[in-house]
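> Take a look at the structures listed below.
Any read-out appearing in this document is the output of simple, stated calculations on the displayed coordinates, not a laboratory observation. These numbers were taken from a predicted model, which means no experiment stands behind them.
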Structure I
Amino acid sequence: MELHTLKPADGAKHKRKRVGRGAGSGHGKTAGRGNKGQQSRSGYKRKAAFEGGQMPLNRRLPKRGFGHEKRHPYAEVNIDVLADRFEDGAEITSSMLQELGIVKKLAGGVKLLGRGELAKRFSIRVEAASESARRKVEAAGGKLEIIPAPVAAE
C-alpha cells in the first residue's frame, strides 16, 4: 500500500445530486422543491422553533421564576487563589481583585470562599465571606473585614 493507491472505501462517497438540469434528468422543472411558495425559493430558511404555524412549544409552556433587575450575585474567590497570587502581609480589597483580573465584575461585591489552605497572613476587605474562609484567615493570623456591598444603580 502506498499513498498514491489510497482511496475511500466502496460506497463511502456519494455523487452530488444535480437538480434542475432539464426534463431528461428526472430532476428538472421544479428540482424536487414542489410547486411555488416560500419553500421553493432560494434563500428560504425556516425558523428554528417553527412548527408550521402551530403555537410553538416554547410559547405553550408556562414561564416560571422571577429575576430581580437590581439583584447582583457575588463574584466568588477562594482563599487558595489569594495564597497563590499575594505575598505574606498583603492588604487585599475587592477593587484590587478586579484590577488584577481575579474577578470580572464587582456589581454585587466579592465573597471569599474557603477552598484550600492558607499559611500567609492577609488583611482582607470584601463584601461577604463563608464561615470556613473566616476561620482559615483568622487561624493564619490574618484579618477579615466585611464591608457593605455597593448600591446598584437605579
Structure II
Amino acid sequence: MNCHKAIQTYEKGPKLYDESGNEINGTAEIQKLYAYAGFDPNNASKWDPSMIKKPIEWVKIHNLPDHVYFNHSQHIRAGKVQCQSCHGEITAMDEVKQVSDLSMGWCVNCHRETKVDFNYTEGKGNKFYSIYEKFHNDIKTGKMDSVTVNDIGGLECQKCHY
C-alpha cells in the first residue's frame, strides 16, 4: 500500500499480460489491492492498516529452500540494506521479476564483501554493533579499517540454515 496509496491507476506503462498472454487491466489490479486492504482512495487519510479485510493472495517470486531462514528486518534495519540491492529496481518494474539468483554463493559473497556501518558515536551510526568492543578497539588502533558481515559471524551456518 505504500506505493498504491499514491499510484491509483495504471495508464502510462506498457500493456500488461498474464502468463497465458491475456491482457491485464493494471488499474483493475490496483483496485483489487484496495479491496483486500479495505482502502478507499477517496478517503486515503482515514485508512487504518489494522482494518485489512483479508490477506492479499501473493504470487511468490523470490523462493528460498524450506531449510533456509531469511530475516528481512535484520538486513533492512541493522544492515541498512536497500530493497534494490537484492530485488533490483522494483519501482521501475511493470511486473516483478527475480533479479538476483539468491543462491548460497550469492549471499556468502555479499556477506564477505559488505562493510557494516560499525561506528556509533553521539547518536550517529548503528547502535546494533556497539557490543563488538574488540572490533571497535581494532579500528581505533588501526589494526582494521572496516568490519564486514563475515567478521561479525555472517557466515555461520546456523544463521541461515536450520
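> I have 86, 44, 24 for Cα extents along the principal axes in Å, for residues 10-97 alone, calculated from one of the structures I, II. Which structure is it?
This value belongs to structure I.
> Quick check on the output: 8, 22, 12, 10, 10, 15, 16, 7, 1 is P(r) over Cα pairs in 10 Å bins from 0, in percent, derived from one of I, II. Which one produced it?
Source structure: I.
> Taking helix-only ellipticity at 222 nm (-39500 (n - 2.57) for each DSSP H run of 4 or more, over all residues; to 500) from the coordinates of each of I, II, which one would give -4000? Don't jump to the answer; show the numbers that get you there.
On the way: I: -4000; II: -6500.
Value -4000 for helix-only ellipticity at 222 nm (-39500 (n - 2.57) for each DSSP H run of 4 or more, over all residues; to 500) corresponds to I out of I, II.
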